[in-house]
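Engineer: Pasting the structures here.
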Structure 1
Amino acid sequence: MTTSSRWWLHVQAVFWRFLMRIGMFLHDISSPPCPPRRSFIRSIPTGDSRIDLYFYCPPEYYRLRKNGQPTRRFPVLVNFHGGGFTLGCATDDGRWAHYVLEEACAVMVSVGYRRAPEHPFPAAVDDGVQALLYLAAHAAELGLDVSRIALSGFSAGGNLAVTVPLRLRSLLTRTASETSVISRAESSAQLIETSASELNIVAIFCWYPILDFEESRDHRRAMSTMPNKTLPSFFTTLFDQSYLPHFEDRRSPYASPVKATDEVLRESLPHDIFIYVCEWDMLLNEGQQFMRRLETIGKHVRAMMIEKVPHAWDKSPNPFRDQDSVNVLYRDACADMKTIFEHSFRPVPEDEV
């Protein structure tokens, strides 16, 4: 792709980012519950940019802190926002954060990963790995129990919730067969060695994820039950060309997790995986196929198809949307998350608190 084409993608991305901010503002104020304000932000430098981590903490988090140190550690949900790897920001899932804090009593960390076209693949997935390593390295300081981490994501973020564990495994194993090395791997070697062993991903919550970039959008749109309800081609073209300008990258398991081997999926992903797909979404079929495949390799998959809704229906700025139905799904998912966190709990030694 030429430089001029990348420039035009950037212009489009900036335009749609502006409109999406307006849409998300309307989404947040149009009906209760009001999304919580972020508690604080931590930034990870990446050379020419940075990764911002937005922390949302339950009230108990502050009540249990003494002299700047927590008296116990909280489970963590690491969240990745949607927007085709091109739009969106870390505050977009504030309503989801509300239920994570209320129902699961966990700290939610929303990752402000670098976006395309300025930062194409594998920047976003690398940033997700770096976010996990940062949380592990600063767990005691932040009062986090990184032996109880869940991942969640919406759309492109749902892709990251699956590909980040795959990418993390590739860095940790460093097998001879790996041909793609994570950027900043050497400079992060000490961080990885000292903290990654503490990481334990116990669940994944994927909302309408994209899982296969190799299959054409036109084919998926044609195979949809309601083609006219799917994302328009000007959006999908912008997303795909921005994030994956090189077609050979679209076959990478770190972009298209359906391309990963059964062994890699079995070893990289947690036992409990939740996948939510939309009936009118072009991503419906690949989501359902991936669910069945995960079940065949022994994962405990709980899946739900939300009937008669399009992709990203829960982010609609329409003030007359059925927010109650979204709230029910969010609340139920967080109740499951809480149960998994409780079953995964192991006391932290007093000298580590």
Structure 2
Amino acid sequence: MATALILGIESSCDETAAAVVENGRNVLSNVISTQIKIHQKYGGVVPEIASRKHLEAVSTVIEEALGEANVTFGDLDAIAVTYAPGLVGALLVGVSSAKALAYSLNKPLVGVHHIRAHICANYIEHKDLEPPFVCLVASGGHSHIILAEDYTKYKILGQTRDDAAGEAFDKVARVLGLGYPGGPKIDKEAKNGNPDFAAFKQVSFGKDSFDFSFSGIKTGVINYLHNLEQKGETYNRADIAASFQKSVVEVLAKNLIGAAKKYGVDKIAIAGGVAANSALRAELEKRKDNLKLYYPSPIFCTDNAAMVGCCGYYEFLNGNFKDLTLNAIPYLNVEQN
């Protein structure tokens, strides 16, 4: 494949990030400015605050990424940026910055779909991984099972019909008093709990469907806790966290493996913030049979720009360039780009 140096820019939610990636898989720098502490007091991301913080950080983050990679703007072959989906104000900061750079440097502009980028995060540390494979993308905003048919061709096999898995983690963590972000806090708390303490109902849409529904599991936990409180009964928070987590990861693993077997694919991967969950990884290792399982290191599970640079490289090779009319799109099907 052609040699290319890509600057990736990510600002879809509450991470301002920039990275320099060589040939899609060699990360020369990966700088992330997180806003987690700012949003913790609100129990979740406040879009207007996120946008303002991106504006404050984006130039510095880009400069740091170039410095760590020991490259200049002139060394770059293209500018890649997340333009969809995400918080529209947050996305606009990254898109505007990338457009300005592409115009002033006369470099190609590559628009990157956020979910595609999460899938591509698996390429960074797994040099042997090539399409086709089936990937579960689970985060605070997304829960999809996607067939990566090629580096730039994707097909949705299943998706949530209501809450995203990470969203359910955040809401349950809130009612348990664990705080934000909920995913890692529940994962940690659950290690001290009994996953069989309570059975929270999982939703199935039939053997031929790989869709999810997490609203019922989330509501089941909330109602369970309310009933205990009304009776004046105490509960072990770790047991509730472990039982909730078990319900979620079991259905995620079952649908991912079922989709891979139905479509005759021998490789599976996970991506997104929930992919860092230790129980999900353990459940997949237990169930995978002869399937080969891939997942990124935690730093590449949460939002980052290395995955944008990686995805942007393959879009670059495919000639998928954008012009200066590129805009932020809060919702966009992963099959489109």
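Rule-based calculations on the coordinates, nothing more; no lab input. This is a predicted model, so every value here is computed, not measured. Cβ atoms are built from the backbone, for glycine too; each structure is taken alone.
Engineer: Please state which of the structures 1, 2 yields 30.4 when mean count of other Cβ atoms within 10 Å over residues 6-13 is computed from it.
Structural biologist: Source structure: 2.
Engineer: I would also like to ask the following. Given a value of 25 for relative contact order in percent (Cα under 8 Å, 6 or more apart), point me to the structure among 1, 2 it was derived from.
Structural biologist: This figure was derived from 2.
Engineer: Could you figure out which one of 1, 2 the value 17.3 for mean projected area of the Cα convex hull in nm² was computed from?
Structural biologist: Derived from 1, not from the others.
Engineer: With Kirkwood radius over Cα pairs in Å, for residues 102-141 alone coming out at 11.7, pick the structure among 1, 2 it was computed from.
Structural biologist: 1
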